[in-house]
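Following are the structures in question.
Derivation of every value follows stated rules applied to the coordinates shown; laboratory data play no part. The structure displayed is predicted, hence computed values, not measured ones. Cβ atoms are built from the backbone, for glycine too; each structure is taken alone.
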Structure 1
Amino acid sequence: MPGVSGLAQARHFLSTVTLQAGDLPPVLDIEVAGKAASSQLRKEVRHWLREVERTTGVRPIIYTNVGFYQRYLGSDFDSYPLWIAHYYRPQQPSISRGWTFWQHSDVGRVNGIDGPVDFNVFNGDSTAFRRILIP
């Protein structure tokens, strides 16, 4: 949430979520800058990521869309796994850095669920997927 300390948000997250073996790493969903300057936003994102990694021992994943990543985050966060939203692309998201997950649609259909769901793909095989899960 823009305008709220990244450290405070990380501490709230850590007090709320219990990670277990087999879970995905923590994911920071950052898609809105609000009135925050780019430099302040990057500072707070960095605080969240570092606090969560320090406390859990697990490198978090960043979830965002292509435009937001390029405009606000950029190469400062290229060392973090990326879950990138870029809908309706035929083969892969148009981002120059590597990605771990790609959310390619927000209008998927699944039996038993009324309404559209997001569709995602993992950039790897089942062995690579197991390696990113919390041990």
Structure 2
Amino acid sequence: MLGPSTVNIGQISGGRTPNVIADSAEAALMFRLVGDPEPVRAAVAEATAGLAEANEILCIPALHLGALDGFETTVVAYTTDIPAFNGAWGKPFLVGPGTIHLAHTSEERVPKAQLLEAVTIYKTMVTRLLTA
């Protein structure tokens, strides 16, 4: 249902100059998991054993978010901070203007028409949730 887990090598750094073999290097990887993190942890530990140090910074579980009749839903291969709220605000929904393809880039933007559409979407959601 959630598709495959993915991995992204988001940062690589190391060395002092191009003509010298690097004395150290670092890479930051982001795994987007759709299931149990233990197999990935084990694979990383096995791949780095005796060769490198691997540190887990954050683990956010895959989620199945709320849906409302009449609102289009989809499955996506990215994460959200919603789990950090621990259900404090009730059943979570992930909705909003813009596109994930531009998020967190130098081209990130939201067209004005989508902002206006978002106001209508939010008003409809709030009204429906309050009368449910």
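When distance in nm of label points 7 Å out along Cα→Cβ at positions 15 and 47 is calculated for each of the structures 1, 2, the largest result comes from 2. When FRET efficiency 1/(1 + (r/R0)^6) of positions 23 and 103 (r between Cβ atoms, R0 = 35 Å, to 0.05) is calculated for each of structures 1, 2, structure 1 comes out greatest. Looking at percent of Cα pairs over 28 Å apart for structures 1, 2, the greatest value goes to 2. Consider the structures 1, 2: one of them gives 23 for relative contact order in percent (Cα under 8 Å, 6 or more apart) as calculated from the coordinates. Say which. Derived from 1, not from the others. Look at distance in nm of label points 7 Å out along Cα→Cβ at positions 71 and 111 for each of 1, 2: the largest one is in 1.
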